[in-house]
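Asks: Presented below are the structures under discussion, each in the form of structure tokens.
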Structure 1
Amino acid sequence: MVGAVNLGDKTLPTGFVSQFLVLGSLDPDGTVRLLELPDGVLPGSMVA
């Protein structure tokens with residue numbers, strides 16, 4: 001999974017405070033597909 005941190009807090013409508021943004025893409029039918037890195041990429045690696 002690919003995500004972003006240090007973007008500031010975001011309070012969701014449920015009152016939950018999120019500090020992490022998950023990145024994904026939308027298929028034409030509206031399905032969300034989470035972005036993933038290939039096998040072997042170390043956790044915390046920079047995305048370029």
Structure 2
Amino acid sequence: PFARWEKVKKYTLLQEEFTIEGGELTPTLKLKRKAIYSKYGDLMKDLYGEA
């Protein structure tokens with residue numbers, strides 16, 4: 001039922017959850033994408049390459 005581009009192909013589990021205190025979430029629990037990328041950017045590049 002899913003198209004090829006909709007399927008999860010690679011993933012990794014993080015050692016800690018995203019939190020407000022950790023800087024990954026806003027007080028309304030939205031993702032802070034820039035903070036996440038700066039913290040986990042190397043891991044994302046390993047998974048997906050330099051897209």
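Computed from the coordinates by the stated procedures, all read-outs in this text should not be read as laboratory data. In this text the structure is predicted, and so the values were computed from the model without any measurement.
Asks: When helix-only ellipticity at 222 nm (-39500 (n - 2.57) for each DSSP H run of 4 or more, over all residues; to 500) is computed for each of 1, 2, which one produces -10500?
Replies: 2
Asks: Please state which of the structures 1, 2 yields 21, 39, 34, 5 when P(r) over Cα pairs in 10 Å bins from 0, in percent is computed from it.
Replies: 1
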